[in-house]
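Got some structures for you, see below.
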Structure 1
């Protein structure tokens, strides 16, 4: 008996749904890989450039992102905030963020000073971070943000000592009332504060995104083939 393809509505709709999910997810992973490839190129281009001295003049984020920068000024410790769920070598911890006033001005830069482990006995207990007083120079890489995590529910109120999932510089400027440059500085220069400053590269994970994209596109192809093959099998009965 010759094989006959029989159309079935429910399997057809289910196949379309799986294919739509696979194509959408695969395209997203492909875009993320392309974005991180562009970041890697920009990092390589700017890696050999000398440190850019940051002054009070407002800057555009595109002009400084991923540049090595240097700033002279002083920390403003009474507006310290923390980013949660930032593990380091398998240990739960926080990023410590603190505004830094540029010398001779009212302009500030938000500095990610480093990583500190959380208190395992009391997650609400904040660590004591030694902060130098007076004028110092800090160096590091300019970033648009410290990396975004999935935000579940409404974010907590932004106030001194807040523990947050994510933070944008513009939001910090609005809450604190401080005049801010539009970037965050990931500090690399050493200070006697006990913080870890082994920052993850923003371009890390390109191959992972490409691998995930392949898996999603493969799922799309398998769903289509399965629908066609099982349709012909039904036709032989």
Structure 2
């Protein structure tokens, strides 16, 4: 309990500077700053992988504390640690605390022309997850649109992973009442899943989501057809699972 309280205080201090974490302090950068940052950040990931979230939070906080005075020279390192700390907070269901950090990471990485696509996707997707958990669905939608554009460029337009993200966007659009847009994205996700020879539960989920939207649009016959197709897909997926060879 004491460790967690110390971590909470530390995170609050980080939040106080999250709006301007590139504020530089006077003085020359010590030669070991990057090495110290890497040590704390790597140790944070080691703790995170073991499920030791309080320790991971503390170590990522130390990484930020180390790099923040020199973040103008190392904005990517600062963004990485803020992103990593945001993930730890999300794993603890502390989404409101993670939100300002994740928003800053999206802003900084978005302004950096050298940001890798995978890093930008991770940042956008994490912030979208946070917004959804906080019931800010209208804020999540444009983040998912940006994430989908990056993902499609990198994994291909027929990849089932892309279909999952598109389905999440459709879910968000359905929640905010954008039913026509949601229907279009459910159909897009369904087409990608249908391209696969093996029916999956993911395809069934997309069909069920579309059925609910079709009902909202007053297209009951199409909705019932989508539900029937979802049941068929689940039966096919269950049958395929029974005959699938056991892993060696």
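With distance in nm of label points 7 Å out along Cα→Cβ at positions 51 and 75 computed per structure, which member of 1, 2 shows the largest figure? Write out the running numbers ahead of the final one.
Details: 1: 1.7; 2: 3.9.
Result for distance in nm of label points 7 Å out along Cα→Cβ at positions 51 and 75 over 1, 2: largest is 2.
Matching task: 3.9 is the computed value of distance in nm of label points 7 Å out along Cα→Cβ at positions 147 and 227. Pick the structure from 1, 2. Structure of origin is 1.
If helix-only ellipticity at 222 nm (-39500 (n - 2.57) for each DSSP H run of 4 or more, over all residues; to 500) comes out at -12000 when worked out from the coordinates, which of 1, 2 was used?
On the way: 1: -12000; 2: -26000.
Considering all the candidates, the number was obtained from 1.
Each of 1, 2 could give volume of the Cα convex hull per residue in Å³, but the derived value 177 comes from 1.
Can you tell which of 1, 2 yields 31 when relative contact order in percent (Cα under 8 Å, 6 or more apart) is derived from it?
Working: 1: 31; 2: 11.
Clearly, the read-out refers to 1.
No lab work stands behind these numbers, since they all come straight from the coordinates. Only a predicted model underlies this, so the values are computations on that prediction, with no experimental measurement involved. Cβ atoms are built from the backbone, for glycine too; each structure is taken alone.
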